[in-house]
1. Upon calculation of Kirkwood radius over Cα pairs in Å, for residues 19-66 alone from the atomic coordinates, which of the structures 1, 2 produces 11.6?
2. For semi-axes √(5λ) of the Cα gyration tensor in Å, the calculated result is 24, 16, 12, so let me know which of 1, 2 that is.
3. For distance in nm of label points 7 Å out along Cα→Cβ at positions 3 and 91, find whichever of 1, 2 sits highest and give me its label.
4. Work out which structure the value -9500 belongs to, where helix-only ellipticity at 222 nm (-39500 (n - 2.57) for each DSSP H run of 4 or more, over all residues; to 500) was derived from one of 1, 2.
5. To which of 1, 2 does the computed value 20 (relative contact order in percent (Cα under 8 Å, 6 or more apart)) belong?
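Read-outs: derived from the displayed coordinates by stated rules, not from any lab. Nothing here was measured: the structure is a model prediction, and the numbers come from that model. Cβ atoms are built from the backbone, for glycine too; each structure is taken alone.
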Structure 1
Amino acid sequence: MYLVRRVVRTKPGKAWFVADLLMKICAAYEKQGRAKATVYVGGVPSDPDVAYVEWTQDVIKPLDMPNIPQSVFEDDAKMRPHLLTYDLEFYEVVTSEKLNAKGIS
């Protein structure tokens, strides 16, 4: 299983606006079967101009473009003018089974 995280650095004061659009984008993907995502923003003492999205998925694979809801493209276009960076991070979730398979535990 993998944890996927979007780290969205926004222009000053735009993190909550961007988080709202990210919630809508995630809801559209969830209707298509993607796992429930968590959207959160930075706060004291972290950078307040950052929004994050995290979800899990069993495999890492490219999106099938014809299956992306139109609303995702529309909300993404509304969000882009307010962004500084839009990074994607992938993490493999550690389990006892994986540790055993690697001979670590």
Structure 2
Amino acid sequence: MEMYKRPKEIQSKTENIKLECGTLNLIFGYQEEVEGKIIEVRALIGKSGICGAVLLDSFTKALSMLLQSSMPRYKIVKKIKKQYVGVICSQGKSCCVNEIAVRILKELE
């Protein structure tokens, strides 16, 4: 399998999403050669503390690696729907993992 080689610069867009635990800043990176092909996800959330920030960073880096893989997009969509859509935080509200998954699916579908 061929390793993905990230260009030095990529196009991106940022969404600010209000959640119970703070504002989720979600950043999508796109591959220039392929219109609308999401290849990178990063996220930061206010008030998450260092543990929350590290976990969120690890989660989005793993998702980015999946998006950069040679796996067909329909399989990625299926995996994200199964694993992350509908996840609820301990406060009984929609959590950042669910919000990230839902927005990635919008970008992929």
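1. Numbers: 1: 12.1; 2: 11.6.
It traces back to 2.
2. Matching structure: 2.
3. When distance in nm of label points 7 Å out along Cα→Cβ at positions 3 and 91 is calculated for 1, 2, structure 2 comes out on top.
4. On the way: 1: -9500; 2: -13000.
Only structure 1 yields this read-out.
5. 2
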